[in-house]
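Structures are listed in the sections that come next.
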Structure I
Amino acid sequence: MPALSVVVPVFNEQGNIPPLLAEIAAALRGRIDFEIVYVDDSSKDDSLAVLKQAKADYPELRVVRHLSQSGQSTAIRSGVKAARGSWIATLDGDGQNDPADIPKLIAMRDASPAAIKLYAGWRVNRQDSGSKRWASKWANAIRSRLLRDDTPDTGCGIKLFEREAFLDLPYFDHMHRYLPALMQRAGWQVKSVPVNHRPRGAGVSKYNNLNRALVGIADLRGVGWLIKRSRRTATEEM
């Protein structure tokens, strides 16, 4: 069984799949037993065909396909459920996250208390448009103020977390943007780790500032409600 599963959700990312796979393999081979779980969210381009062909060169690669487009959070959850590793590393499929940061997250985990179940990437040098950086800055500020999750960048795609802890969280669409708050709600600790960020290699972004803002308002209210209604207690077996 692999010690680590790298989960990568993709939708119409055919041009970014080969270089990202090569970088994941270069970063992890010889360091840790791992698998790569790509989740194709019912792409309309040749992403699935590219993934099937890549299996010949990457024995670590497994491919899961959604029969209907379901969104990034569902794709991540599908990948985590299919994963065999006890710890999960996630990457965005557009190539903006650097797989070379995964060993750094693992080293941070190995040197940290067991109560930390999520290591969240923090894009200190974002390679996005000015409008996207501005929108993200305000969204992070509002979220941090309302949820008090003490996390500077929840939108970063590269994260390392315990599989069991993740699957114990409440599931909803867009939950991947609120993992720090949800982990803290479950009683676990979170650590933010500065990581590299790069321009998109190919294709186009699947989000814009308006649709992020519209779903973000409802999500914030929902996560806030979940936090307020949370109850935790210690147990012992008699």
Structure II
Amino acid sequence: MTGTQAISVQALTRDYGAVRALKGISFDVAQGEVFGFLGPNGAGKTTTIKILTGQLRPSGGTAQVLGYDVVKERQELQARIGVVFEHQNLYERLSGRDNLTFSARLYGVDHQRVDQVLDLLGLAQQAGKKVKVYSNGMKQRLLIARALLHEPDVLFLDEPTRGLDPNVARDIRTFVAELADKGVTVFLTTHYMEEADRLSDRVAILHQGNIVALDTPAALKAKHGESLEDVFIALTGNSLRGQFEE
């Protein structure tokens, strides 16, 4: 992790009609950092990711990713980031390889890169099968492979291991840590506090549109409890029970 900022957010707000979903949040994420962005359902996590990836305009404040203004330089930004949202959006009637080949053409990426990411995510042997027969874990790995096609400098992961069996989830966590070791910045949302604790260099906790804590997992646990789940409950008043239900 270096001192260079990959993400810089200042006084960011977002309104939905009369409801203010983000209430002036500010934070920075260093290059090569795994930044855990935690909060109860409805806290504003996905809204924040959509703003940072140029998919949603903020109502106020500023945000830069890799030095690009997320509103004014949206096209330049999207060529440098990868995004994996919680809901899988794959072409299930196509093979895994065809899904990636289609995206590679959109990015202007050489077809050899498709084989590289298939190997990287352990999907090469299943690449010719239609995605509709893939397991949930294989689909999630394919989504990550697609996000890495153009070798992004920042990777946004929204609940990347939700609903996966423990072995697949462990493999994805290991892969995320390896990406960070190579200098990729990872912006991670998750409901698994152990996952956030293990992977994150720092954690921000979002509650009702405000950041109520931002520090290393160790520092937060020293102040608020023995585990990151204790911290989460102390600062948001929410247990994790029911957090997986939208």
For distance in nm of label points 7 Å out along Cα→Cβ at positions 98 and 202, the calculated result is 4.5, so let me know which of I, II that is. II
Computing distance in nm of label points 7 Å out along Cα→Cβ at positions 26 and 114 for each of I, II, which one ends up highest? II
Computed 0.95 for FRET efficiency 1/(1 + (r/R0)^6) of positions 42 and 82 (r between Cβ atoms, R0 = 25 Å, to 0.05) - originating structure among I, II: I
Highest-scoring structure on mean count of other Cβ atoms within 10 Å over residues 50-57 (candidates I, II) is II
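Computed from the coordinates by the stated procedures, all read-outs in this text should not be read as laboratory data. Remember, predicted model here, so these are calculated numbers, not experimental data. Cβ atoms are built from the backbone, for glycine too; each structure is taken alone.
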